[in-house]
Structure P
Amino acid sequence: MRRAAQLTSWIFFFASAAIAQQQDFSKVEIKVTKVAGTVYMLTGAGGNIGVSVGDDGIVVIDDQFAPLAPKIIQALNGITSRPIKFIINTHYHGDHVGGNEIFGREAPVIAHDNVRKRLAAGTSAMGRTTPPAARMVLPVVTFNDTVTIHVNGEDIRAVHFPNGHTDGDAVIFFPQSNVVHMGDDFFSGRFPFIDTDNGGSVRGLIGNVEKILAALPDDVKVIPGHGELSDKAGLRKFADMLKGSSSAVQSAIKSGKTLDQVKADNVLAQWADWGKDWFVDANAFAEMLYKELSRK
């Protein structure tokens with residue numbers, strides 16, 4: 001059962017539109033949580049959705065899968081009757097951009113340059129190949145470092161943080177509401193998946209999270225890419241886990257241990273709860289860390 005659940009999760013991460021259409025989303029419920037100020041969080045299947053709502057309309061951060069669009073629209077209609085004005089993608093993975101196929105017909109999609117490049121070219125990760133995305137999925141506005149949208153009394157900033165989860169990650173700041181959407185640079189209470197085949201790096205992720213932590217106020221609300229709504233303390237705990245687990249695996253590598261020995265010795269035992277009921281368990285995360293940290 002767990003193996004089947006893990007396989008489904010991997011499909012979610014790398015699903016093309018065609019694969020996503022084959023999934024059964026009929027029982028998925030879109031839940032709405034008010035975060036602060038203009039900002040809400042929607043959860044369902046795939047990455048957490050951020051939403052800014054106000055007189056100017058709706059800004060959507062990530063949009064899960066195309067078949068869930070009617071349910072997402074219904075959830076949005078429960079918040080406001082205003083139209084969608086912009087969609088921002090935090091990175092290219094299918095569980096965050098699949099809904100572009102629908103929502104991109106209503107409003108422009110904005111993302112980092114590398115998101116469009118990877119979606120347009122198709123990608124390969126963990127031995128799985130995703131074909132080029134349909135035209136409607138592609139972002140129509142891209143940026144290199146940062147872009148700001150001035151709507152709903154917010155100066156919504158999308159800032160590129162390189163080589164963390166992928167090479168196209170954007171973290172979205174809502175300064176007036178005191179909220180940040182981390183995308184998959186933050187998995188709340190869970191081991192992250194790091195897409196090293198497409199520019200991701202645990203070293204880069206640690207550096208990015210530390211930079212963000214230094215810039216955030218203590219009372220900020222933090223929307224993760226996956227997991228429960230969090231705060232600065234939760235993001236700090238995530239950073240500490242990344243540093244501690246990386247250090248443990250690095251020490252094992254320096255002592256000459258093989259990957260099999262690292263797993264057998266349960267080097268990440270003290271962080272095992274981060275992989276409980278999750279597709280990245282301690283062994284899977286140890287393998288990610290080992291493969292990257294053992295490179296010269």
Structure Q
Amino acid sequence: MTTPARAFRAFEPYLYLLPTIIGLLLFSAGAVAASFFMSFTQWDIVSPPEWAWLDNYITLWHSDLFWEVFRNTLYFILLVVPLSVACSLALALVANTGLKGITFFRTAYFLPVVSSMIAVALVWSWIYNPEYGLLNYLLQLLFGVRGPAWLDSTSWALPAMAIVTVWKGLGYSMVIFLAGLQNIPQDLYHAATIDGAGVWKRFRHITLPMLSPTTFFVIVITLINSFQVFEQTYVLTKGGPANSTLTMSYYIYQNAFQYFQMGKAAAISYVLFAAVFTVTLVQFRIQKRWVFYG
């Protein structure tokens with residue numbers, strides 16, 4: 001027979017979870033559901049929302065600016081993901097050696113991860129300054145090259161923003177790769193060395209296959225984060241020059257909080273969600289072809 005005390009003990013854990021569940025429903029699940037319905041309305045925050053059915057999505061489909069923003073976002077991802085994966089793997093390989101002072105090296109490269117992106121972007125805006133910035137000074141000093149006006153150039157502004165993004169997240173991906181490297185059995189390397197395999201062959205036939213689950217994780221996380229780039233755009237370029245750095249997240253911000261077109265902003269948000277979901281799903285579908293779970 002169930003007594004009131006026993007029933008209370010069975011229900012007690014859910015009482016502790018209740019505040020978290022309420023917060024999740026109100027501020028996460030509730031906001032997601034509300035924004036979904038909002039995407040089918042015309043709403044300027046001041047006036048009551050008016051039902052618009054698919055008008056916001058149709059407007060986006062026929063908008064040249066939206067497709068330009070979408071292309072900018074894809075271009076940004078194509079710059080960030082390969083560069084981030086390659087550089088962080090290279091740093092992890094160096095950090096995995098027994099060099100003297102390697103602990104300081106690991107810490108130094110992880111510091112940007114725990115720094116504010118706003119502060120990082122502000123510092124890089126000084127570095128990119130065409131007149132007295134450090135980057136152009138070094139290019140002139142070391143190579144005799146006059147650097148471009150990085151953030152004022154339609155050709156260089158988005159790559160410059162990508163460099164900031166890669167530098168900021170380099171330490172996080174490096175630590176993930178480092179954990180993967182340290183989980184590779186050393187016996188494999190010893191056996192390959194005895195068989196006459198050189199450094200490149202050991203890297204190609206042992207390190208890369210054994211590191212493929214870690215690489216898959218880093219690629220997926222970097223892809224998702226790259227789709228949601230916002231702070232860099234806000235601090236460095238405000239979407240300029242000539243919309244060349246206008247990406248999806250900043251375009252959502254513009255429509256919601258500058259133009260007060262909340263319905264359109266919500267529609268763009270769900271297009272962004274669909275893009276992230278599709279790319280992630282494709283990654284999980286094709287990972288069976290190259291990810292090795294030993």
Structure R
Amino acid sequence: MRFLTDILFYFLYGLLWLVAWLPLKLLYLISDCLYWLVYYLVRYRRKIVRKNLTLSFPDYSLQEIIALEKKFYRYFCDLQVEILWQIHASTEEMNKRMTIENPELLAQYAEKDNSVMLMLGHYGNWEWISVFGLQLPKKLPPCPVYMQLRNKHFDQLMLDLRTRFGAYSIERKRLIREIVAMKQDGRLGIFVMISDQSPRFKQIRHRMQFMNQDTPVFLGTEQLARKYGYPVYYLDIQRVKRGYYHSVVRPIAVDPMATEENEITETFMRLLENSIQAKPEFWLWSHNRWKHNHRVTTTENESLRIKY
């Protein structure tokens with residue numbers, strides 16, 4: 001069985017490797033076709049997306065919710081082909097398509113011999129931020145923290161993509177050990193923390209209002225920043241047009257030790273909320289973000305809009 005799984009992976013990988021050579025314009029034509037397949041035929045996670053959108057935007061009509069839902073799925077398919085295209089993308093193309101504003105806010109810590117934490121959400125093309133390894137001092141490489149995939153082959157594929165441009169990926173369970181080892185070795189890094197996921201029920205320590213809903217939040221980034229004295233910044237990824245992004249570095253806590261408890265986390269969530277409300281279709285609505293919230297009832301009006 002494992003042998004067959006390996007054969008299937010190499011077949012799919014070979015196919016994807018070949019398709020990834022196509023120009024991005026042609027890949028977007030594939031994305032347009034994928035949209036109809038994913039949205040209308042497969043109906044991938046449509047119940048979750050409809051529920052999330054309906055509860056997050058209670059003032060939207062059913063027609064507005066459906067229009068936003070379709071925008072999300074169109075972008076979701078674009079995101080998949082953009083990640084695929086990254087397999088063969090040149091450094092020149094990546095630098096042109098993912099720009100960064102205020103990089104000096106991060107780069108300054110290379111001179112101060114201190115690492116830094118960069119918080120972001122599943123918003124825009126978060127996978128393309130690996131290109132920052134080309135745009136920031138080599139002494140301060142991006143260190144995206146990721147969760148290992150169950151399939152070892154696809155996990156290795158994503159790891160290769162994330163480290164192509166000088167990034168140093170760290171598996172989530174090894175994060176603290178890596179931080180300690182890097183400090184002992186005198187190595188620096190920008191710890192990239194995607195912090196908008198839902199913690200496990202037993203790990204919930206704090207809740208707040210986010211996108212009109214009671215929301216349990218991760219406190220890990222804040223706790224590490226305060227423990228090791230790492231300044232914290234937010235990365236606001238803005239989609240300029242199809243295939244082009246502009247990221248803005250914004251401060252959250254330059255001196256984390258001077259912040260109140262939960263302040264860093266809540267500031268991040270507010271900044272992310274502002275990004276989502278400005279262009280909601282670029283957030284990952286298919287994630288079951290609110291599976292552990294306190295909301296146990298749904299109004300009749302909301303129930304009607306959630307059905308489709």
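Bear in mind that the values in this text are calculations on the coordinates, not laboratory data. The structure displayed is predicted, hence computed values, not measured ones. Cβ atoms are built from the backbone, for glycine too; each structure is taken alone.
General observations
- Of the structures P, Q, R, the one that 0.80 was derived from, the read-out being FRET efficiency 1/(1 + (r/R0)^6) of positions 43 and 283 (r between Cβ atoms, R0 = 25 Å, to 0.05): R
- Which of P, Q, R leads on relative contact order in percent (Cα under 8 Å, 6 or more apart), largest value: Q
- Read-out mean count of other Cβ atoms within 10 Å over residues 75-82, computed value 13.9, structure in P, Q, R: P
- When percent of Cα pairs over 31 Å apart is computed across structures P, Q, R, the figure 33 traces back to R.
- Each of P, Q, R could give helix-only ellipticity at 222 nm (-39500 (n - 2.57) for each DSSP H run of 4 or more, over all residues; to 500), but the derived value -21000 comes from Q.
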